[in-house]
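Following are the structures in question.
Just so you know, all these numbers are worked out from the coordinates, no wet-lab data involved. Note that the structure is predicted; figures quoted are calculated from it, not measured. Cβ atoms are built from the backbone, for glycine too; each structure is taken alone.
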Structure P
Amino acid sequence: METFRPVRLVVGACLAFALLPLKLFMYLVQALGSGSPSEEDLMQSAPEPGNLPWFAINIGVALGRFVELLPNWINPPTIQMLQLGALAHWKASTIKALAELGVADLLARGPRSPQEMASSLGTPRSADALFRLLRLSSSSGIFAVDGLMKGSDTRFKNNRMSILLRTDHPNSVRPMLMHLGNDSDLPWMKLAEGVKLGKLPFELAWGKDVWQYLKEHPEREHIFSQAMAVQDKVAYSTALKEYDWTKYDEAIDIGGAYGSFVAALMRRHPGMQGTVFELPQVVNNAKSVWAEEHTDLAGRISFAGGDFFDAQTLPRPANGSTVYIMRSILHDWDDSASIRILQSLGAVMKGSRAKLVLVEQVLKDDFVNDISMRHGFDLHMLVACGGKERTELEWRNLLGRAGFHLNKIYPTKAMQSMLEAELVP
């Protein structure tokens, strides 16, 4: 191995020299991030994936993958391993803490110092801790400095990244980060123990499965449903455009949370009727949300409470042009449970011409060149609920074992794809 050390040094030196323009570009990006767009401008500055052209999506994915792997060749392995194993965790924990504290909301009216923010939070002694949280996050491109850096007297402001932590941003990611924080951090710490014992890390952490935990903690279930709505906003902007929904008169969203996806679908197709199927306690919250946010759709929506393992509680198709939609549902479950869910759905679809559309991730067989975030979601499913993300072959086999035929996979500009299936006659 020592024979290759000079070669690696030479290659590293050449790459470092070649990357000087990239370094200058990064300084430019940082300078722009510390520029002076107003909060109003920032609130309008986050384009949805569905509004971007395919070539921009593909270039972004390729560049992102390149930048992700490049430090493995540039940095000494020891430093890089510590960056991946420690600093990445610290950064994620910092962002989630700032989200929970509502710091982006505190900056909605303009730049403020840590002392001013601590006073607004009612914890004036926490100014130093807030400064240190913001120092790490702003050095990572989340939040920006207003004017000169003056230690703990530095004034911070939102930038195009931190603005997404505001609760009133149309594409706010705050609920998702809060869900992935409090509920999920401890189970991830149990991952190695779970692998050794063959048990679910979430159950090792909390003494019950995730669904029972959410049932017993309504406030966490509300955050979970809000997090799913965030996921909807990222996915439905593409799913609405990459598939022909005009062939359906009725859409039944199974496990549809608060129904944000079916609401967007119905607005796009005025003749469509919609149904949201969820657990009874979620349906009650969904009705409240619709009474406030979707009054224009009141005559076209219905709600059904039940359990998708029980075919007797599932809504039946009203006619032959019905589509059942399941978005990020089956990845929560292992193959055995997923087949039971699909068979329950098949029982109510039998005898109709209804279709099933899954909105799920499809992993590449060539996983080394796949987007690593997909593999992160796959592990999160293992940690949280024993579920999994699947390859195309795994999806075909799963659907086939449940009596369905996979007609076609429709890629989208988000990480999910749409899988159209129908019952085998």
Structure Q
Amino acid sequence: MLDKIKNYFDLHLPPDVQGKDKLFFALNALIPALMGIYIFINPLPLDSISELCYYLSCVALITLLLFRKTTFTLRSPLSIGLGLFFFWAVLGLFTTLDFSNTLHDLRGYLLEYLVIFYLLVNFYNARNRLEFLSDLIIASAMVFSIGGLIIFYGIEGNPVSIRFGMTFSKMFTGFMCFTTIFAGTLSLRGVYKPGSKTRQAIYFFCFLVLTMVTMLNQSRGTIISLCVALLIMCFHRKKNIILIIVAGLMIALTPGFIDRISSIGFTQDIRSKMFRLSWEVIKDRPIAGVGYGGEIYRNPNLVDLEKYNAALPEKYQQKEGITNSTHNTYLDVAIRMGLVGLGLYFFILVTATWVLWDIFRRQKEEYFRSWSICLLACLASLMILLFFADALYGAQGIILYINLAMIGILWNLARQCRSHA
């Protein structure tokens, strides 16, 4: 390993380079390596290593910026939306119901995700690095999926009819589908990527495993999300219709899924009551919200959910204990940051969608067209999942910003291609 690192330095550095320049070169190489580790262990219970990689990347970046040894830039079509969203969240510090919790979540989640976004956009800004990032996400999801299946069904001995991940903490049922659907869609693109038959077979195997894990969650939202992703992929590759049929058969054969749909229904479960309760809170603070802190809504001393629940029509009241979570990212944003914050959040997602459409429309090269459709499918599936889970924190939140970063990388590559034409 040390010999390979030495050979890499010898290949890319002039023989007369000074020691300080070697350090800066090493820091520029270290950041993508650390970010690669960070992304790979995102779904795994290795938070301490994840935080170490993040902070070391920040130290390396700050050093490079101080000595002006990096081309790091904030230029991105998503920068305006992300900047306004962050600015509005920071302004919420002056109106929040809990200053310390809001400050904690701003620093510990939103700011970290924005830093990750820009680190990826700047240090994975090449075609081969974008491909490597995609493969890294797929490999990470496969390690989690296979390991999770062994633990949940093999070691814990749960029956197949039980929703996969019910005993997990970080990657609980539903949360894991942000990773599995995202990686599954990327692997589907890999099936048709130029390369050997063996490589394509590996991508197809990954797609099947990740789809199976998604089905075993028995979540209605994730099934809708997966189907939308596959349909969008069909716009570019008509052969994907075969994979939709395969996915449909897997849905029908998933133990317990059909029974769960028929017994609960799509509109008669607790979610409709949770959404109505959340809306009552939003109506009380429609502009600035309660603050970006995730624990504010759950704190009965700050938000009296009992009072809001009693104000609802009886058929929408929660009788057997109140669920103090929205299970919906859009409602979560509106509660934390008001309708203004929700509008800015939609602005980010709409801008990302427009960027992908613009790349697909302008670029005739297969590389850009396949990537734009794939990332659009990923984004659309995540936007649907946001209706069914909170994604302002955790592994699921990181996945969304990775998706946005890959869109930013593709935009930069397309811009470079046009400038060289």
Structure R
Amino acid sequence: MLLIINAAQIVTMSGPIGPRRGKAMGEIGCLGKDHAVLMNGEKIEAVGPYAQVRKKTEGRQVQELDAAGRVMMPGFVDSHSHAVFAASRLKDFEMRAQGAGYEQIAAQGGGIKRSVEDLRAAPEKNLEVHLERWARRALSYGITTMEIKSGYGLELEAERKMLSVMASVKTPLEIIPTFLGAHALAKEYEADREGYIDYLCERMIPELSGLAKFCDIFCDEGYFNRDEARRILLRAQELGYGLKLHAEQLHHTGGAYLGYKLGAVSVDHLDCITDGDMKFLAGSDTMATLCPGSNFFLATKRYPPARKMIDKGLAVALATDFNPGTSPTVNMSFILSLAVNQMKLKPEEALVAATINGAHALALGRKLGSLEAGKQADLIVLDVSDYREIPYYFAVNMVCGVVKKGHVVFWNG
């Protein structure tokens, strides 16, 4: 058993079953001093007043850790990333600094195409070592669960290689695999769009179904249109994948509405979302996952209208969108800072979006994302005395302790 005591605050995120939306996104279940968290194996056994929790340990062997007046909360749940890649995209970075845009860089062989070339050439072992290193860094920033997409292979064996790396890497980080073969059109099919979609539907999606929980698609101008996305996602749904979409990021193409109609678990980015889209999503179970790290790194003037989304009743999640081209960061605390400063979320809403709502964006809300009895014992301790300091100190890593499935990953007491 593991008992953690003496936190200044315990942000539990406890509450009714289901994602938080509207005013409920401001409810974080914050407990003050003299409370504790008790873990037994991989699960949380009790959260509550220290004296009551301590009684449950009588006659049982228990390891006790002192939070020393700091903040304890659920581990961050990063519900959108592209963490399997072979190399950075420094040329893209330099071109962007000289004024080139996303689509201009892609037209000159950069962007996703560059990452595809790099990944296809990389040995699987190299990718595994690379992912293990980034998983360790993600944990150090308090991310205990991370969705990772394929999509830098764009052909069957390269996509299989990516998903196999996710399955085999040795790390305490919990990885949720997503198939993103429809990230862009493979170069071999540039003159045959229909042929690539056939290849996705007839070969890749069926053959990789056992390696991925979700199927995602980049539904945007220059990538896949709504009709193409519908065909691909319906095929994936037939084979048991949960659905996700990159939607309304660069242009408004109807991807958010498609996700709503198909019952997608989440629609992501949403920079160009409309009031009509918000109305549909507010009345659905589909999560709105926002990735402000990409807006920051691309230096776009437009961020997703998160404040409006929450006020209209959407269930909003936050994610790093960690990838080598448009959001090279695993610093979830920085994502919270962007959410508060650039998208006008309250600190409480940002924390909800990166924990319990992030879990719901992976269909894991009943398992993790909050500190409640019976849930998975994933928690972090941060070297602050008030949870509002987490987004306040921007780009500063305050994480000093991480527990994953009841095991201490690291603890700087």
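Worth pointing out:
- Which of P, Q, R yields 0.85 [FRET efficiency 1/(1 + (r/R0)^6) of positions 84 and 396 (r between Cβ atoms, R0 = 30 Å, to 0.05), calculated]: Q
- helix-only ellipticity at 222 nm (-39500 (n - 2.57) for each DSSP H run of 4 or more, over all residues; to 500) derived as -9000 - corresponding label from P, Q, R: R
- Parent structure of the calculated result 0.40, given that FRET efficiency 1/(1 + (r/R0)^6) of positions 68 and 332 (r between Cβ atoms, R0 = 25 Å, to 0.05) is the read-out and P, Q, R the choices: P
- If P(r) over Cα pairs in 10 Å bins from 0, in percent, for residues 92-203 alone is computed and equals 12, 27, 29, 23, 8, 1, the structure in P, Q, R: Q
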